[in-house]
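Nothing in this text is a laboratory measurement; each read-out follows from the coordinates by a stated rule. On a predicted model such as this, the values are computed, not experimentally measured, just so you know. Cβ atoms are built from the backbone, for glycine too; each structure is taken alone.
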Structure 1
Amino acid sequence: MSETAAPSPSARLIAAAPALAGCVRAFIERDTVGAALQPEDRFNHFPASPLCAISWFLQGSATLDGQPLPGPIVFRGPQSMPTITANPGPVRVFLLLLMPDALAALTGLDIADHADRFSDARQVFTESDWAALLNGVMQAPDTAARVELLHAFLAPRWQEARSGRHAGSGRDGRVIATWHYADWTRALALQAGLSAPGRSLRQAQRRIRGWAGLPLQRLESLSRAERSFLDAMQQQARGRVDWADVAAGAGYADQSHLCRAARQASGESPAQLLERMRREECFWVYRLWAG
């Protein structure tokens, strides 16, 4: 975050342990209790994303399109379009961000059923061990305890799940641990094509949607959007963004193509997004992700 960027009150990205590579993308904590925020600062702009998320509202709540989210523990599936939530007042929230194919392997969920949806997590994860986890994280005394609880729960289950052949692992069960959507999307498509029974294009596409919740074309689009965002942030840190270079590096035909894709992913043009990130608190998620 640059020196002129709007500060984010106690928003922190926490990396997962190496044992959860390919399963947990990250943890996020957000605390605005005691922060002097204007009403417009209590909105939260989220990009389109293939990730799944479980959010524990430890204090406060959130709304979407004026309607309360089904909380206090909310499950969000992959989002094909950007979303904007609002906090009516101060909030303390803890988020677990999960790769969708890994979650499918751990739980048997059809991720496509949860795409573009927010649900009460207690109605999604009904097995007794998951129900106990949801409550345990809610009652944990602090962030460190919540992270430790999730590591202890997920690591052995992920070790067992990844030994099989599913989208998040190589054919020999070796985890493909990446931090960029593009690498993960390619691995997903490869695994879908190699999985039996049936290797037709349509069958592979169905597998991808079941594992990731979104069609391959949308995943590829989000991968390019992520790369362009990160490249633009790097260039901005050096003093100047060459949008033609950013577009070419991410595989877009031209800058107009980049702008259309950016609007689909974030609701903003690339230049507008960088400017709003710099000035507006409600874009804290983007600043957090950009580091």
Structure 2
Amino acid sequence: MIPMIAGVGASVGGSGGVVGLERSLKRLVAAGCTHAELGATSLYVTIQGRANLPRIERVAEICAAHELKYSVHAPIAINFMEHSHLDLHRAVMRSSIEFCARVSAGVVVIHPGRIHPQADLADRKRLLEIERDEMRRAADFAGQHDVVIGMENLNPNAKMMAGSLTSYALDPRRLAEQIEAISHAFVFGVLDFAHAWLAASAGRFDYLEAVHTFAPFVGHLHVTDNCGAPITLVDAIDDEHVAYGMGDLHLPIGWGSVPYELLLPTLKVRPGARAIHELHGKHLEELETSIGAVHAIARHLNQRPS
């Protein structure tokens, strides 16, 4: 029987390049990780939509030297609802999938479409259909490389709180509807517990109900913590947002208020999901302890009666 959570890992990002990657992967192995999620943006594996082959080969060599399985977070800017750069969005998506295949990563995570809040209902429906078509084409290509595209529920970031951007994927229930409409074997959901916690606060929806509605579509988890308060203090610097408890803080598990204890007794995602801890680099001294907390979450889900 396939366990609900097949492995525990952490995201690898920052500006350390390939030297930083080698150091980070060693630390993840030592911390008890079985998986790592590579940030395609900070590894510079794509340039103007083209595969940066020398860099990809170097990254693949480093990844192969470690007893880890991999996923990839594609550049966040990919947006199939933004048409002035649509060809570039397609190319960056394709390059991210090719990078996945080269490092034997089975999942590439993307952020769903974002639009201007003033778009009318007809335009929103049209853009959702365009995204569905683009996702099916991308998923056809991903399937040829044995890669699944994971669509992640979003958090209300500073632009969204300022009213200059919005997304249907702020609500995990709406993302579930879009994934169901795409209806492709190589597309599933990525549940970011902390994104949903922030979005539920901003959008005033029921967090537990929304997460449980999304869960049957979910094959990949982003596990982190925050205080459930979107950024409303706009003149604070990044570190001060931690002091005020605002935003997508990527805190160690237990530092914030994401109610894992309420979710876990009944949460049921797709078997074989990976639990990836997204920990901000400023909190890396807490990595080992926080990975232990993610392992505890995984054990709870795997030992719970189905």
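When FRET efficiency 1/(1 + (r/R0)^6) of positions 62 and 230 (r between Cβ atoms, R0 = 30 Å, to 0.05) is computed for each of 1, 2, the one that comes out at 0.25 is 2. Looking at structures 1, 2, which one was log10 I(q)/I(0) by the Debye sum over Cα atoms at q = 0.23, 0.24, 0.25 Å⁻¹, for residues 54-117 alone calculated from, given that it came out as -1.05, -1.10, -1.15? Answer for the origin of the read-out: 1. Out of 1, 2, choose the structure whose coordinates give relative contact order in percent (Cα under 8 Å, 6 or more apart) equal to 23 when calculated. Derived from 1, not from the others.
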